[in-house]
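Presented below are the structures under discussion, each in the form of structure tokens.
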Structure I
Amino acid sequence: MLALMDQTHEPFVADEAEAVVARAAADRLRAVAKANQNVEISIDNEDARIVVPLPAAAVAMFHAVLEAMARRTPISIIPYDAELSTQQSADFLNISRPYLVRKLEAGDLPFRKVGTHRRIRFSDLVAYERRRAVEQETALANLHDEARRLGLE
């Protein structure tokens with residue numbers, strides 16, 4: 001089932017105090033995240049001690065979030081199967097909404113309609129962004145080869 005992202009959520013930005021705590025936590029977690037190890041975290045409170053196992057992938061994700069918080073970089077966590085509006089999708093791709101709509105209508109990106117509104121899966125946006133990056137790299141390589149061929153280096 002596809003989740004429709006709530007359009008009212010803004011990226012999270014840590015305040016100064018949270019950034020300090022995040023820096024300390026990220027520093028402590030760095031070695032474990034780099035070692036790609038499963039861990040157990042323990043949470044102690046007045047009533048009980050809870051031990052929670054975390055797979056290595058979750059440790060790496062937590063480390064990345066803590067690093068972003070420490071730098072006070074705005075972050076969002078988006079489910080891979082979430083559906084975004086055209087404006088959210090255009091913002092993610094850093095393109096205009098009208099340009100995105102033309103790409104959708106040209107079949108460059110899959111989408112579905114909910115009434116009159118288009119919805120695009122986040123996973124399709126990521127795949128499109130990767131394809132676009134490969135195309136850009138290829139075009140730059142071709143341009144470099146052409147410049148070399150013409151002796152313009």
Structure II
Amino acid sequence: MSSTAIAAPGNAFGDTMILDSIDLATGVARFLRGDHVFAQLIRFALVGGSSNIAYVLLFTTMTAFGPLSANIAGSIVSTVIANELHRRLTFNAAGKVGWFKAQWEGGALALIGMLITTAALAGLEFWAPGLGAIEQAAAMIALMAAVGGARFLLLRGFVF
């Protein structure tokens with residue numbers, strides 16, 4: 001049944017608009033739950049953002065123990081959260097991949113990514129010592145996006 005057939009007489013424009021909005025929201029939700037690569041990429045980014053929020057909350061809570069301890073705790077906990085959400089939500093693999101495998105392999109990929117970005121930051125200091133803070137940040141954002149894209153492809157192709 002089309003949304004215009006349900007619209008009440010006298011207020012057809014408003015009712016049709018509401019029903020069309022509901023149809024659009026339902027279609028977007030169905031799209032985002034799909035197993036195609038673009039829907040997975042969107043969910044991957046949302047999970048990454050959520051785990052970054054968890055990291056910041058834990059880091060700020062634990063700064064009394066020192067920034068190194070807070071960073072380690074935040075990194076470990078946010079990585080575990082992200083790996084589990086990727087297993088369950090991003091790749092719909094809870095029935096195919098166990099918790100331990102997801103943590104072990106996803107954690108290894110996260111560690112490799114951290115090593116790459118750390119090495120790149122050190123390389124920037126060596127090869128381009130005159131770069132300003134904005135240029136360094138832009139270079140790191142581009143690198144982190146590339147590492148994140150590679151992590152997505154590796155998780156999708158080999159882990160989940």
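Computing mean count of other Cβ atoms within 10 Å over residues 40-47 gives 7.9 for which of I, II? Checking each candidate, the match is I.
When relative contact order in percent (Cα under 8 Å, 6 or more apart) is worked out for each of I, II, structure I gives the greatest result.
Here helix-only ellipticity at 222 nm (-39500 (n - 2.57) for each DSSP H run of 4 or more, over all residues; to 500) was derived from just one of the structures I, II, and that gives -26000; the source is II. In terms of FRET efficiency 1/(1 + (r/R0)^6) of positions 88 and 112 (r between Cβ atoms, R0 = 25 Å, to 0.05), which of structures I, II is highest? Answer by largest value of FRET efficiency 1/(1 + (r/R0)^6) of positions 88 and 112 (r between Cβ atoms, R0 = 25 Å, to 0.05): I. Taking distance in nm of label points 7 Å out along Cα→Cβ at positions 80 and 120 as the criterion, the highest value among I, II goes to II. Comparing FRET efficiency 1/(1 + (r/R0)^6) of positions 48 and 104 (r between Cβ atoms, R0 = 41 Å, to 0.05) across structures I, II, the highest value is found for II.
Computed from the coordinates by the stated procedures, all read-outs in this text should not be read as laboratory data. In this text the structure is predicted, and so the values were computed from the model without any measurement. Cβ atoms are built from the backbone, for glycine too; each structure is taken alone.
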